[in-house]
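Some structures to go through are shown next.
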Structure P
Amino acid sequence: MFDSLIGNERVKGYLTRMVERGMVGQSFLFAGPNGIGKSLFAQALASLLIGETERIQHGNHPDVRTYRPEGKIGMHSIDSMRQFNTDVYLSPMEAQRKVFIIHDADRMLRTSANALLKTFEEPADDTVIILLSSSPENLLTTVLSRCRRVYFQPIENPLIIDWLVAHDIDREIAAKVVPFANGSLAEALRLCEHGEDEVRELVLQVLSEENHRYRDLQQFSKNVGDYFDRIKSEMESAARQELTKIDKENMSVAQRDFIEKEINGVVSINFQAEVDRLLQVVISWYRDLHLLQVGGDESLLVNKDHLDALKGKKKTCSLDKVQDLVGQMRLAVQRFAPIDSSLETLFLQLS
């Protein structure tokens with residue numbers, strides 16, 4: 001079941017042996033960065049447990065349920081988690097057990113997370129629950145303590161390059177973009193499709209300057225803010241187009257409302273992913289600076305194409321401070337702070 005998936009061989013072996021030995025637990029946490037295949041591994045595990053692949057891959061097997069964040073803030077609602085609690089205790093319709101996959105399990109309000117607790121404290125015997133998260137530290141400790149944790153690592157660059165080439169991407173293009181994908185196959189595909197990262201170049205240009213003029217910093221922040229406004233508008237437009245494809249005539253009001261919330265949730269998650277890509281550029285720059293300062297191997301640099309600028313940089317911040325400030329900006333944007341003012345604040349604090 002796992003043969004078609006790339007990377008994380010240790011996880012493949014662990015999950016396969018677990019099923020073969022009949023030692024499957026009832027609650028799992030698949031933790032690791034976005035875009036490295038956690039959801040595909042969850043589907044593969046479900047296929048192994050249920051004994052069927054095609055319908056699970058197409059999302060229409062009655063004994064495999066998937067939950068994704070909803071609404072404009074991209075969070076799991078308390079209603080969906082209460083429905084999950086009800087569904088967990090229903091008998092399987094076809095298979096011997098049911099599998100529940102919760103995407104972005106960290107993206108729920110405390111009230112929604114609390115709604116999960118009873119299920120984890122008293123799980124149904126014929127149920128397997130798989131939580132997926134790139135930020136497991138944001139899950140309730142009481143939920144974490146009841147999960148068997150499976151940690152996923154970024155995919156090795158050569159594996160991503162080979163996969164891209166096998167899917168008709170020119171090897172030279174693949175080799176160029178993969179160092180900026182941070183081990184994420186999804187990000188590598190995005191970079192291949194969209195070419196040079198406009199925001200990355202803007203960010204690195206500002207970071208490479210020794211002293212920022214405030215007016216220039218304001219203009220840079222505005223340019224990036226305008227870019228993100230455009231991205232969000234495009235995502236919302238695409239979401240509206242998806243809604244027009246749905247046959248709403250035969251749906252109840254509740255069903256239509258649920259679908260709209262789920263699509264809005266996808267928009268929110270995808271927009272936050274774009275913000276995270278920007279912030280990852282900032283982190284990679286300071287990581288590269290520290291690598292050079294300690295005399296590290298230049299082949300390990302992420303931003304090799306800006307080597308001269310890195311070597312010419314005299315001032316830097318501790319990585320702990322960078323991580324802390326980046327985390328503050330990420331949280332601010334999640335709370336609907338404007339990108340431009342948040343970015344301006346970040347660079348002023350880093351300078």
Structure Q
Amino acid sequence: MRLLPLLLFMALPTWATDSSKTVLVDAVQHHDNGVSYTLQCKITAPGIYRVSSHASAELLQILPVGRMVKKGDLVAKQDDVYLTRQIAIIKTDMESARVAKRYADDEYQRMQRLTKSGMTAASELNNLKLQVDSSELKIQRLQQELELTQARLSRLNHYAPFDAQVMAVNAEQGSQLVEAQPILQLLSVQNKQLECLLPVINYRGPDELQNNRFSMESTNLTLRETSQSLDARGENLTLYFDHPAKDKRNLLVGQPQQITMRVYSEQITRVPNDAIELDGKNYRVWRVNEQDVAERVDLRILDSQDTYYVVESVLRPGDKVIVRGQHGLQVGQSVAPELRVNSHRSGGQYE
């Protein structure tokens with residue numbers, strides 16, 4: 001029985017039986033400048049303007065692909081002969097309906113007087129009232145038909161709504177178009193944007209993204225939209241910006257460009273480079289907590305600056321990390337930290 005305490009003592013880890021291990025520590029520092037990333041972008045057009053037929057009419061004129069146009073320039077024209085004749089017919093029908101209504105009104109008034117004298121039946125008066133109401137409704141319908149046909153007539157000539165280039169032609173000159181048939185497509189020469197790819201590894205959520213700063217050749221950019229899905233490989237998120245150029249006519253859709261993203265986060269700090277260890281494919285440091293107990297902290301290296309690494313982790317400015325004496329440390333082990341002064345050791349042996 002006397003051997004049992006001795007055996008238990010011998011089974012304990014070496015660090016648990018020794019006095020606290022002396023280690024050299026240094027402080028984690030602020031990193032107020034943020035971290036810069038270069039994002040790969042391309043110029044895109046938010047949308048193509050499509051010109052379509054509003055009526056069944058022959059296509060008399062259309063511009064070719066590649067033609068540059070100014071706002072208000074004629075880009076396509078359809079024949080107006082059928083709609084012009086149709087409008088004339090509608091106006092004739094309306095005049096006829098008005099004549100019929102006047103006649104029905106007169107007859108109705110006359111029958112009302114006879115009905116009061118008891119010289120005609122009430123049913124005849126009701127029939128005349130029906131004719132008056134029907135004539136009024138027919139005039140209203142013809143008026144709406146006239147306005148609709150006139151609107152179609154006014155849209156037989158198609159004009160560019162902005163400075164643009166003809167990107168595609170969907171119909172041939174001389175063809176008989178039907179309503180809603182595509183004619184051509186226009187690309188605005190000014191309405192262009194930047195689509196930039198943000199690697200998922202650098203994405204920290206929408207709130208953090210809004211705190212980042214973006215710039216292009218010293219011009220600040222404002223993040224307009226963020227895609228709600230990843231690319232085909234699942235590696236990148238797409239960010240959308242208005243292009244900062246005042247004149248975008250010479251910007252080519254698909255042209256590659258770059259912007260700078262500067263990230264600011266309380267999770268980004270500076271750590272002495274001699275505090276960082278490589279554990280397989282991961283980097284880590286040893287932190288000494290308020291109880292002088294060693295803790296292992298994983299981190300991601302973002303940049304290097306002289307004798308420091310810029311890292312992303314749970315470390316906060318002022319935390320103490322071990323820069324000498326890490327060898328053989330165990331998680332939860334008590335240590336005796338000595339603060340490094342002026343980047344030199346302050347006595348003691350560190351293994």
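None of the figures in this text is laboratory data; all of them are computed from the coordinates on show. Here the structure is a predicted model, which means the values were calculated and not measured. Cβ atoms are built from the backbone, for glycine too; each structure is taken alone.
Worth pointing out:
- Identity of the structure behind -8500 (criterion: helix-only ellipticity at 222 nm (-39500 (n - 2.57) for each DSSP H run of 4 or more, over all residues; to 500), calculated), options P, Q: Q
- If FRET efficiency 1/(1 + (r/R0)^6) of positions 229 and 333 (r between Cβ atoms, R0 = 41 Å, to 0.05) is computed and equals 0.30, the structure in P, Q: Q
- Between structures P, Q, the greatest calculated value of relative contact order in percent (Cα under 8 Å, 6 or more apart) is seen in Q.
- Origin of the derived value 5, 14, 13, 12, 11, 10, 9, 8, 7, 5, 4, 2, 1, 0 (P(r) over Cα pairs in 10 Å bins from 0, in percent; candidates P, Q): Q
- Ranking P, Q by mean projected area of the Cα convex hull in nm², for residues 69-140 alone, the structure that comes out highest: Q
- Source structure (of P, Q) for mean count of other Cβ atoms within 10 Å over residues 101-108, computed value 15.6: Q
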